[in-house]
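Okay, got some structures for you below.
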Structure P
Amino acid sequence: MQTRFSQLSHHLYVHHGHVNTGILCDRNRALLIDPSGTNLHTTLAELGITHIEQILFTHHHRDSTAGFSIPNNARVGVPAKEATWFAEVETFWNDPQYRWHLYNYHPHNLMLADAIRVDDTHTEGAEIKWGPASLKVLETPGHTDKSITYLVDVDGERFAFTGDLIYDEGMLWELYSLQKGEQTSDYHGFLGARAELTKSLEKVRRASPTALIPTHGVVMKNPNNAIDTLFHQLAHCYDKYVAISALRHYFPKLFAEFAGHPGHMPIREGKPPPEFLRHFGTTWLIISETGEAFVMDCGSPNVIKQIQQLQTDGEISEVTQFWVTHYHDDHVDAIPEFQTTFPCETITDSVVARVITNPIGFRLPCISPSVTRVDRITGDGDSWQWNEFTMTAYHFPGQTYYHGGLLVEGRGVRMFFAGDSFTMAGIDDYCSGNRNLLGEDVGYTKCLRLIQRLRPTHIFNCHVDPAFDFTDAEIQCMLNTLAEREKCYTALFPWDHANYGMDEHWVRCYPYEQEVGRGEVAHLRVEITNHSSEPRTAIAQPILPLSWDVEITPMETTIPPKADGHINFPIPIPQHCEGSGRTVVPVDITYNARPLGQFREAIFVLT
């Protein structure tokens with residue numbers, strides 16, 4: 001069991017809570033680095049600290065800045081370029097660009113629920129003198145865009161408080177904070193911040209610290225070895241991503257350095273689609289011999305105009321069925337208008353339906369506020385006849401977990417409409433927020449096994465004009481690479497399975513956002529996916545504003561292996577709540593006896 005605190009030198013201690021907090025001591029006074037969590041007070045009392053004079057934060061994430069009461073007389077210092085996310089964090093929560101159509105991860109929503117007073121802001125090269133110590137600031141982006149490292153010179157040694165640049169030798173706390181765009185938005189930037197991370201760790205290395213103290217992780221007393229091992233691991237993991245990445249089809253220049261790498265799947269040639277198909281934007285349309293049309297997705301009003309033109313030209317008579325592949329805004333934004341224009345039956349997979357019928361309940365990449373009416377919800381393998389075609393629906397957790405696939409058989413072909421899940425280059429798993437799970441019978445392994453079994457003559461991507469298919473060898477190459485990824489990404493994180501470090505939404509709140517009146521009771525469900533092979537216990541506690549004077553009792557659940565669990569919380573809203581608008585409710589999580597702090601959040605809109 002981890003000790004509550006350790007001593008690094010005569011004047012320097014580290015408190016080991018859900019994060020590491022540096023404690024510089026000078027008799028009964030202290031300077032703290034990244035204080036967070038309620039049990040820090042116990043360590044301070046044991047060390048005889050009665051006066052906290054200064055507090056420094058490496059970055060703005062809520063799990064390393066919340067849960068500790070900052071004394072009124074303590075000076076608070078933060079990265080200068082992140083000061084807004086401490087002192088004016090409400091500007092994040094109240095800005096619609098950070099709620100809908102989410103293509104960027106920076107800043108990330110792991111934000112403070114309430115602002116923190118800022119007294120000092122620190123930039124590259126700043127020096128701080130305190131008691132027996134001298135501190136120097138390095139700007140070290142990577143985990144966040146503007147995070148900093150504090151070099152602490154004390155007792156003849158130098159210690160680097162590195163934030164979340166590194167967790168341990170060859171390890172990271174999580175991967176989704178490194179989602180960052182290079183040629184496009186962050187959405188396409190899987191591990192895109194690795195170059196920044198590498199540069200920052202090299203800067204730390206050049207400062208020759210005695211030890212690295214991460215916010216999450218263990219004290220590393222061999223910094224060179226820890227950093228070199230991480231660089232090796234990241235390079236290996238990224239190579240296994242590129243090897244079968246569909247993004248090579250869209251942005252080949254992005255991967256020019258990987259051309260000809262051994263083990264990388266060659267990019268397929270396309271094939272012409274059958275003549276009875278039409279493609280507009282992200283919409284595929286099937287024309288029956290009867291003249292009726294079957295439409296898939298509608299992300300733009302232009303698609304509606306194109307379909308109306310087909311009617312005008314006599315190519316189709318009417319739209320009689322409509323299938324939604326997944327929830328992304330470029331596939332659903334115009335569905336309300338489509339449904340008004342073409343009052344046909346709307347069909348989708350049960351997992352997709354949960355999002356598109358109530359998008360306010362979710363916070364996901366590319367989320368749209370458009371609400372879709374769903375007339376028929378399909379289960380995995382449900383079939384029906386549409387004119388001369390047999391339609392079979394599947395849950396198809398490819399590009400996103402909230403995704404369906406549709407097999408269409410007829411007129412001598414077996415067509416599989418895969419949404420955005422494949423291109424000729426491989427799999428579309430370039431956004432960690434999409435929940436691309438690794439392992440047997442989940443994620444792309446599940447999808448590829450289905451393709452292997454169904455053997456379609458044509459596969460269709462909503463963004464690609466040509467059809468394509470995969471050979472048995474190519475499918476096996478993708479399956480083998482995914483199995484290798486499961487191993488190397490698991491080694492990258494301090495968890496027993498890679499999905500904890502890759503799946504940002506393994507803990508989530510439902511509904512993410514809800515309207516509730518004063519004096520009413522809100523109902524919040526904390527959902528947890530157990531990615532482990534053994535049962536796991538989770539404890540959750542919503543943290544309400546202090547002014548509400550309401551404390552929610554923590555609740556516990558045991559979740560079976562490889563399964564979802566949940567904890568339901570009825571939350572009374574006091575009559576005396578002042579003002580109106582959005583209230584952030586963080587949720588404190590302990591998982592398998594590991595405290596995670598204020599790990600996720602929900603939004604209450606008071607009416």
Structure Q
Amino acid sequence: MEESILKPRHSLSHVLAQAVQRSLDPAARLGIGPAIDTGFYYDFIFSEGVELKEENLKEINKTMTKIVKESQIFHRIELNYEQAKEIITMLGEAFKIELIDEFKAEGETIFSYYINTIPASAKDALLKGSKPEYMSKYEKINTYIDSLNLQNLTFNIENSFITFIDMCEWPHVENTKEINPDAFKIDKIAGAYWRGNEKNPMMTRIYGLAFEDKNALKAYIEMMEEAKKRDHRVIGAKQKLFTISPLVGAGLPMLQPNGMIIRKEIENYLRELHKDKWYQRVWTPHLCKHDLYIKSGHINKYGDNLFKVKGREEEFFMKPMNCPHHMQIFADNQFSYRDMPVRYFEPATVYRDEKTGELWGLLRVRAITQDDGHLFCRASQIEEEVSTIVEIIKSFFTTMGMMDNYRVSLSVRGEDRSKYLGSDDVREKAEWWLEKAAIANNLPFKKILWEAAFYGPKLDFMFKDCLGRERQLSTIQCDFNLPERFELDFTNEKWEKERPVVIHRAISWSLERFMGVMIEHFAWAFPLWLSPQQIKIIPVADPFIDYANEVNENMKKQWLRASIDMSDDTFSKKIRNAEVMKIPYIVIVGEKEETTKTLSIREYKSKKQYESPITEFIEKCINEVKTRAL
């Protein structure tokens with residue numbers, strides 16, 4: 001995030017907290033309030049008897065606008081532990097006390113605070129209408145700050161009045177007048193556990209939007225309105241694509257026939273892209289002993305996300321990933337350098353116990369079908385193998401119309417080495433090889449700290465859908481650690497044992513997630529090859545049903561997904577129904593068409609209407625499907 005927008009967004013989170021305490025609940029306890037990609041948020045626990053309602057959001061927004069226009073100045077001050085804790089105690093901020101005690105335990109001695117001030121002479125006029133408890137609280141804060149005689153104050157405390165104070169390290173605007181009052185808006189309310197831990201208290205999170213100017217804010221709001229119309233859960237239910245049953249369980253979607261057609265077409269395309277890349281298909285069971293994940297190191301990293309299955313004599317895990325199994329397949333062979341690389345491919349379903357609150361239609365599920373591949377190669381082959389994978393990724397997403405303005409994150413380890421497998425030397429070697437491959441492939445990448453997989457660095461591909469929303473959909477991961485843990489080897493030219501490198505890769509991330517993205521990307525108006533219902537044949541009247549059947553049979557012989565509307569609806573209603581269903585082609589047959597052996601065609605996307613001989617139209621459709629035209 002650029003600093004030019006980061007500063008206003010983070011400053012607005014402080015403005016939001018101040019507005020809540022001034023206009024709604026002076027005793028509201030504060031959590032955290034960061035800047036995010038679309039604006040900002042702050043977490044609160046409201047006082048007993050205070051209920052946040054939708055109408056309160058408008059009042060909070062109004063108070064925020066007032067604060068921005070008050071030209072409040074942001075000042076940074078530094079306090080020692082005793083001073084900082086005294087202020088937090090006076091404010092009644094129990095969550096901030098928890099944070100400051102942790103910082104002290106980690107060796108922090110000086111604590112950064114940001115203060116908002118207005119001229120003391122304007123206090124009564126500017127703060128008129130504020131809650132009395134808020135005024136009383138900040139009168140005490142002003143008195144306490146004055147008593148400290150701080151040497152690092154950048155303002156005259158006697159001529160200023162502090163309206164808000166918060167422990168914070170982030171950059172802020174110098175004055176709220178730098179914030180455009182027309183470029184932000186309170187957005188929504190959500191629940192969030194303190195520090196993301198479900199064992200902690202549930203807080204109320206207020207989200208706000210903030211952009212560079214009024215037009216950018218308006219464009220985003222319009223985009224989000226369009227996104228609601230495209231919600232894959234709504235479309236999925238309406239078009240009978242998938243079912244989520246409480247009897248089956250949350251996060252376990254079941255595909256209906258229409259949904260299965262889409263999934264199968266995506267699967268077929270992925271297999272087609274791999275057929276000349278020398279991948280070998282493998283299969284592994286859905287259960288395994290816990291010993292496998294102890295050996296791989298996954299048990300310590302993902303233990304809470306594993307489903308356990310109790311057998312008659314043994315305990316098993318539902319498979320959460322394929323890589324440890326593929327290590328076992330490789331280990332059961334004797335390979336030489338002439339066999340390398342060895343490429344395994346398995347579109348398998350794995351299972352992860354995601355938190356219920358994080359499940360989201362097809363985008364976040366507990367049964368995850370990955371188009372998973374693991375390549376065992378020599379370090380010198382990494383660049384070439386990555387190039388092959390990049391070629392597949394580019395072909396796949398070009399077909400989907402998502403290659404414009406994509407970017408790549410080269411995700412590497414952070415400073416806390418305990419979160420990652422392997423030594424620094426091994427990690428640095430993996431990062432060097434992956435960065436070299438990214439440069440060789442001219443990828444638009446940026447190095448991102450802390451985002452590496454626990455066993456190695458990775459290239460994460462970010463694509464934008466038709467609304468400009470960024471989706472992480474492909475990954476290439478370089479792993480020197482699992483081959484070491486599983487003691488994998490092959491024989492090199494010197495008849496010595498050599499350790500392979502493993503490249504983990506997934507093109508669509510998961511079929512479930514990708515389907516959800518595609519439903520929203522195309523807003524159900526799928527290209528012909530992906531559309532469950534490709535052609536709807538509508539006879540003008542009953543006497544032309546025989547001709548409609550003849551046309552339908554010709555289309556089905558060419559594996560086109562066509563059907564006849566045999567309902568009792570009127571002709572115009574049948575046309576309307578097909579358009580609402582966004583069926584790519586509506587074929588109308590009547591006396592003229594039967595006599596001339598032609599068809600009257602209506603295209604959904606282009607809205608074109610024309611006549612065509614049967615054979616010519618079928619050939620057009622076959623070519624459209626074959627080329628996977630958009």
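No lab work stands behind these numbers, since they all come straight from the coordinates. Note that this is a predicted model, so its numbers are computed, not measured. Cβ atoms are built from the backbone, for glycine too; each structure is taken alone.
Looking at Rg/Rh (Cα atoms, Kirkwood Rh) over structures P, Q, structure Q comes out largest.
Any idea which of P, Q comes out highest on mean count of other Cβ atoms within 10 Å over residues 213-220?
Numbers: P: 22.9; Q: 14.5.
If we compare mean count of other Cβ atoms within 10 Å over residues 213-220 over P, Q, the biggest value is for P.
Once distance in nm of label points 7 Å out along Cα→Cβ at positions 173 and 333 is computed for every structure in P, Q, the highest value turns out to be that of Q. Could you tell me which structure in P, Q was used to calculate mean count of other Cβ atoms within 10 Å over residues 77-84 as 21.2? Of the structures listed, the value fits P.
Each of the structures P, Q was assessed by distance in nm of label points 7 Å out along Cα→Cβ at positions 133 and 469; the largest value belongs to P.
Have a look at P, Q and say which one yields -11500 for helix-only ellipticity at 222 nm (-39500 (n - 2.57) for each DSSP H run of 4 or more, over all residues; to 500), as calculated. Working through the options, I get structure Q. Out of P, Q, which one gives 1.26 for Cα Rg over 2.2 N^0.38 Å, for residues 365-428 alone as computed from the coordinates? Among P, Q, the structure yielding 1.26 for Cα Rg over 2.2 N^0.38 Å, for residues 365-428 alone is P.
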